[in-house]
1. If Rg and Dmax of the Cα atoms in Å is calculated from each of 1, 2, which structure is the one that comes out at 17.4, 57?
2. When helix-only ellipticity at 222 nm (-39500 (n - 2.57) for each DSSP H run of 4 or more, over all residues; to 500) is computed for each of 1, 2, which one produces -32000?
3. Tell me which structure, out of 1, 2, gives 4.3 once distance in nm of label points 7 Å out along Cα→Cβ at positions 44 and 92 is calculated.
4. For structures 1, 2, calculate FRET efficiency 1/(1 + (r/R0)^6) of positions 60 and 108 (r between Cβ atoms, R0 = 25 Å, to 0.05) and state which one comes out highest.
5. The value 1.6 for distance in nm of label points 7 Å out along Cα→Cβ at positions 20 and 100 was derived from one model only; which of 1, 2 is it?
6. To which of 1, 2 does the computed value 35 (relative contact order in percent (Cα under 8 Å, 6 or more apart)) belong?
Structure 1
């Protein structure tokens, strides 16, 4: 009994491609779900909160949305790493490098803003 390495390689490629799609989908889902949750919080705050509490509640909404974006971007970046593993050429490697730089800059500024939005206890 011999092992068909070409067929095994194709199956491995399909599994990694499916995993890439799954991780990207989870990332998008997290971002969308966070956006919906933040919008719900925002509208509830607009309708039912006192004016004195609105600024802190708006910061809570921004923090909630920012955290979901950061987490979603982590999953999307993981899916791009898998794409580079599946198709390791210079184009995908360059694309991954650009995405890592963009994501790092975004994450830095989001983290900086989220630190400013933390409630002061």
Structure 2
């Protein structure tokens, strides 16, 4: 499951990070910690930082440098209007794909033991 999980996460991580920022602004490590608390335990911090650079360049977040007790100022990211639009599009796409994938699983999976409680 590890390799498939990694590949699927790559395609959805931007939306996941934007969703995290929609709850409240955060800096890179804080975002990673929140996601790990949500069960994304294998998430690599460097992956989140690279994604934050991309979403900043695309104008999906606002960035504020906040003094840190230790070291240089932290970049705190907050979702802006363009980021909220992108997040709404992500959720629409996610719902569409999840529905189609679930329908496909129900109609093609020959192993009834794999069916979820909602299927029965």
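Read-outs: derived from the displayed coordinates by stated rules, not from any lab. All of these numbers come straight from a predicted model, not from anything done at the bench. Cβ atoms are built from the backbone, for glycine too; each structure is taken alone.
1. Only one of 1, 2 returns 17.4, 57 for Rg and Dmax of the Cα atoms in Å, namely 2.
2. The correct label is 1.
3. 1
4. 1
5. 1
6. It traces back to 1.
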